[in-house]
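Below you'll find a set of structures to go through.
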Structure P
Amino acid sequence: MAILTALQELPISSEVVTGALVAALALAYIVNTIVVWRSLSHIPGPWWARLSNWGFFTDALKGVQPVKMREYHDKYGSLIRVGPDTVLTDDPEIVRRITAVRGRYVRSRWYQALRLDPDRDNLSNIVDDNLHTAMRRKVGPGISGKENESLETTVDNAVRSFIKLIETKYLSDSGDLRPMDMGSRAQFFTSDVVSELAFGKSFGNCEADADFKGYVQAVEETIVWSSALCLIPSVTMLLVKWPFKYLFYAEDKALGPVVRVARDAVMARFGPAADKSKDQKRDMLASFIRNGIPVEQAIGESVLQLTAGADTSATCIRAVILHLISNHVAYRRLQAEIDRCLADGTISPTGDIIRDSEGRKMPYLQAVIKESLRVTPPASQPFPKVVPPEGDTIAGHFLPGGIELGYSLMAILRRKDIWGADADVWRPERWLEADPQKLALMNSTVDLVFSHGKWMCLGKNVALMEFNKVFVEIFKRFDISLVDAFKPLESMQPGNFLIKNFWVRITRRESDDAIAKFAVSGKDLGLGEMVL
């Protein structure tokens, strides 16, 4: 301001002053671009990356960013450049290093676009490292379920509701086809889990077989554009300010319905008009308040859990079911393990929901879950961090301070030196064949799906509990097949997997004896004799 005032007092016109300032800013931009370009000129990548991140931005808009990231690594190597000041790695050891608890890397401005509520930050978009650590300590016990004594009971109730939905509305037989969209119903299930964990009361999506107040639709619409907006944080931060926030964050647009639901739930229990004399349930929301989260901030954290937590878990459920019904051998092996565990009492009887601790002891179930997370990582954005001021040497290349270093999760989870020559194939058996040293490497690498270190997903244990229960309960009761094998589902991947119109046919599971008798019935189908 002092410089501008001094220039205005000179005996020259305001047009000249304005022109000089514009020229100075343009020159500064050009100089900075050249400096950054030279500092990363030794890092290979697409030609456009030296000039802008436009190509990376359009990859996100087209819904192919994670796939393209892997293609760039295949073409240019393990360390690649995708923007003037953005570099990606596919080395899991480097990822663990830059996300270490005591590491000096911090979040980049990329995360600012994850601000789901225009009026406040949440754990996913806080850039300041100290603030993030402090907030994580406060919300961690609630999100992880450590302060929820009824955590497993909550998940059990949601599983029962999901099973009941299938049995009452979507069981087909030879004379009646009742197709079910597993794309939306998987998210009905996970949102029921998260909503009861968060607010002490489920949305009841499975019970009503409906999208509670447009919640699922709102999340899907947000996924489409969020990865692209992360690449233009300056523009994104304008959207949360007046007057844009009234256009982009209206109650009937984007995540508006989710914010409204969270606000109503929080204010009903902790707002000025709430009855404070009632005993509070030991759920996620109560934990937030008990650990010092202000009421308004609790709304933002609740919105985060309703979006990120439910969507990513639903993606894994869809992926497991798709892979299993596309692989007859794996399908029957899982069912055989379920039958064996039921027979020897390793897992709860048929009428009960399997315990989380029991599911963790089923080797093939765990292999199926881990392999699905590997091949279909629910969230595959670059998650860039900022190189410390003193710079860092990565894979033999020096990166100056301030450069953004992200990672390509899909490329990491398809590396042939870790997963074998068939890394592109969904094959659960690889987890049972590996020696202890190899298995440890595989486990630590697939765990990056939940991030690592100071940014490790706090909801990891809740998600794994859902998986350990829902697949056993489904496949011990039902058989599932695709309605249309030529068009199993619709999918795009701007960052998170977006899966919809996943139509399946569900029948009551037959015993192996019944299947065998059907196969050898000897009925003449009138096909005639073979002509040689």
Structure Q
Amino acid sequence: MDDFDLDHDLGLDLIPAPLSVRAVPPSGRYVLDEETRIEARPGTEGVARWLRATVGAATGLPLDPGDDDDNRIVLAVDPALGRRLGPEGYRLVVDGHAVRVDGGGSVGVFWGAQTLRQLLGPAAFRRAPIGSGTAWELPMVAIEDAPRFVWRGVLLDVARHFLPKDGVLRYLDLLAAHKLNVLHLHLTDDQGWRMEVHRYPELTRTGAWRARTKLGHRASPLWDERPHGGYYTQDDLREIVAYAAERHITVVPEIDLPGHSQAAIAAYPELGNTDVVDTAALTVWDTWGISPNVLAPTDHTLAFYENVLTEVLDVFPSPFVHIGGDECPKDQWKASPAARARMAAEGLADEDELQSWFIRHFDRWLADRGRRMAGWDEILEGGLAGLAGLSEGATVSSWRGCAGGIAAARAGHDVVMCPEQQVYLDHRQAPGADEPVPIGYVRTLEDVYRFDPVPAELTETEAARILGAQANLWTEVMEDQRRLDYQAFPRLAAFAETVWSPLPAPAARDHPAFERRMAAHYARLDALGVDYRPPGGPHPWQRRPGVLGRPIEGAPPIV
């Protein structure tokens, strides 16, 4: 078998790019028709259901169960392939007899099925057939593939602007289509609390709603005077988790503490520093930035969040639970006699160590229950009470560049790289006045494509601590699904290739070839109804004239 050019021969424009593609003789096309059957061998039944529900709906083909030797799609788990490529690896072979999708595990079979869908063309991404004369053809190929990283994530911030459940389910489908496997749900912040907690109903009765919303950057004079909010019931979240699991995506919940907590304090004022602030007068925050109102370091606060996290663990089976730990102003603690008393009682030198005390408490609490704490790189702060005090399973989300991730990896902790300079997708995609509400750094499609999650200065052993990377979608200036789509795509497709495809160093990545493949991928995004940023710049209706952003290269992001 001969290698062929992924970009040109046979119309293969796969994203993310696979490890290996070869032509299979004889030349020609394999046609799926009304008689095509799916033979789902043990462990692949879920993939077969997904194929019927998606590809079957788009093509109008029944794809009934069966084992017709000459007209079938065979799904199988191959342990030998798993030993060679890992559980997420797959082999897709289309020859004159059948279509075979073998995976190292059921997850590998699922990723192979995603590639099969891409090979069928953009119309296979629709929800119903668009014509009666479509020929559903596959090229004669053999593809072997496996991901570079085990953590290929996207953060979705539903706290700043609430995304209804159907929108979250839609994004899970978009993640799966790009072989991304972690959804980090940012459920709480100063501007809203989005998870129902049975023990504390005011968290959603009060904390899920704000009276109005700042339009644009926090320095903007504009306001949306409509109340904004919403929350997910625990059954909604269980549905999201189950829907994700069917697509081999892990949902990692984030409950932010001890900062970014004004919505919780507005609901339960005793959580705040009542000896220095009239917390009963606080409301859910209606602007952006970093609220000075943080949790009080009391036994009551610890018990409250233990009770919250008990319900979180009941809903989310993820091994990881994210507790935030970032951007916690210390001014109230410095002024609080109660906080100073806690520091003295615990032998803490300063307020940074007090923050580490908070983090270590919940790190141990989660570890005792068989879960792993994840936190932003501020969890490394606080001297010996910081990094050295964390459990072995504690994992760092490195957002302020890569330095935190490097320090954590060298100390033997796992790392998810999500530096603001490369993969904060709320940041503007181009210079100039046309970008809607331009925030932070200019990060083009090519910039994201060339991002390498593994810093060059790490040793091989240290680099093995990099679980992968995550693109973050903070929603201060993304008020609805269309704005979310615009900021995410097409850059999320580039990110997907960065974390999946085992390609050479970033400088060796072939961006022109990626752009050629993107020309075909835009048609898939069109079929999926994604309101992406066009290559030539935003459509007129995608702009936000008059809404102030912060178009300063090098400015820190709003989180």
Structure R
Amino acid sequence: MTDLDLLALRRHARRLLAPWEGGGPGATLGLVRGGALALHESAGLASLEHGIPIGPETRFRIASVSKQFTCAAILLLAAEGRLAVGDPIHRHLPELPDFGAPITIDHLMHNTSGLRDMLELMRLGGADLSQPWAAADLLAAIGRQRSLNFPPGSRFRYSNTGFLLLGRIVEVVGGMLLAEFLEARIFAPLGMTRTRHTPGTTEIVPHLATGYLPQEGGFVRAAHGFPLGGEGGLVSCVEDLALWERNYRQDLLPGIAAALQQTEAFANGTPNLYARGLEVTTYRGLRTVDHGGLWPGFKTCFLRVPERDLAIIAIANHGGIDVHHLAHQMLDMAAGPGLHPVPPMPKLEGLAGRWLDAESGATVEFSPGPAATQHGVPFPLAATADGRLAARRGVFPFTVAPPEGDTLVLETDAGTCTTFHRAPADPVLPAGLTGDWHCAELATTWTIAPSEAGLAVQVRGPLTVAGPWPIQPIAADVLRIRTPGTLFQGWLDAKLEGNTLVVSGARAGGLRFTRG
């Protein structure tokens, strides 16, 4: 790369970051090429209160980008013969309940365990990310489970539960805290002196940026109280993640980089794009290896393109920045010639609006952009080479064909295709909803009662009381429950089956509430 090539890339990075120059929170952007940190540009403030700009020393919570480090710790122990990735998790964590099917360590790493996500379990019991609960509370939520989202190995569903348990296995087998293991076996050997595992969100960390969320034309400090384990507990920066990228190129931890990127097919033989704490996919004809991170006020994208010998690291302390898109915009410039053209947008007539899978009660909504929303989470869509639309965000298999009349087909993980129909225009709530509904796997009772706007749910969970959560009609036996939260205003899909209300969120499905 010539000096002029580098100059052009730096100017491109500054253009991308320009919207966040000034007095608000912002982002930092790094590009690694040929083993060198070729550029590192930043915009915005690490602290609005003190007017401190984001710079090379600034650290951020990198959230789920931590997952690959937890997997690396497991793989180091496996290389020493202290465990095997095919071990059943109960061999190392015998206190876990019987989930009805054997689950292996590798199921956890590939997000194919079927375990419900503990953050969503907490939310269904009324506990928000902003509240200061303890690790024991998260483990208790996992310990109440007796069923799974699906049989292990058959499907993909992103689950923080699996990586929390992986961190616990590292501690049991490694004989030390996860933070100590990561420091001794990964961070110190690789020179990552600004990276550490910080389970407590109130812990003092030098040069740590404050996370902010946009609100009413300004910003508020992002509240976060849950402890962080193997699923997302790292604090790091662009320079240290560049040092971590060097391990993928030079195999400084022998065999670990290759094992992290190894994928495994589902039980039906279709490929699973989720490797071990990493997603392996393609972008404009290039194979990419990446992962994102999301925590209140923080977003991270760690994106590698091995065949071009480059990596892009984008981190923000501004909850409104799409760092996944930012990183790929940088990739468009940095990759050079040979990128496949962006496919043309398919015809979108008839796509906008609400769609329903009547069998499961699942809903999805489409809006101009184009964008889709499921469980209250909006995400942009991009055109695919075969004339469909796919989610433009990581670790989320979602591809939809243009509708045919009032029918559309949505393809998700393991090649699963689901037919949706346009939802009724004037639905009414099912009769007989009022009263108490109890879910043993959540140790939670929902009381449905009249409110000013109709019916609403009052939640009595194992830790707190929450609500009212408004109820919205979708179809004759399907309803939507609105759930406020720190990160987004979500919704739960619920289907009435006799005296049972079957409730599903994005990462925890099939929870059964029966009349109390």
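Coordinate-derived values only; no laboratory data. Note that the coordinates shown come from a computational prediction; the quantities given were computed from them, not determined experimentally. Cβ atoms are built from the backbone, for glycine too; each structure is taken alone.
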Which one of P, Q, R has helix-only ellipticity at 222 nm (-39500 (n - 2.57) for each DSSP H run of 4 or more, over all residues; to 500), as calculated from the coordinates, equal to -9500? Q
Matching 18.7 (Kirkwood radius over Cα pairs in Å, for residues 289-472 alone, computed) against labels P, Q, R points to structure P
Quick check on the output: 5.1 is distance in nm of label points 7 Å out along Cα→Cβ at positions 97 and 169, derived from one of P, Q, R. Which one produced it? P
Mean count of other Cβ atoms within 10 Å over residues 81-88 derived as 24.2 - corresponding label from P, Q, R: P
Taking mean count of other Cβ atoms within 10 Å over residues 41-48 from the coordinates of each of P, Q, R, which one would give 21.8? R
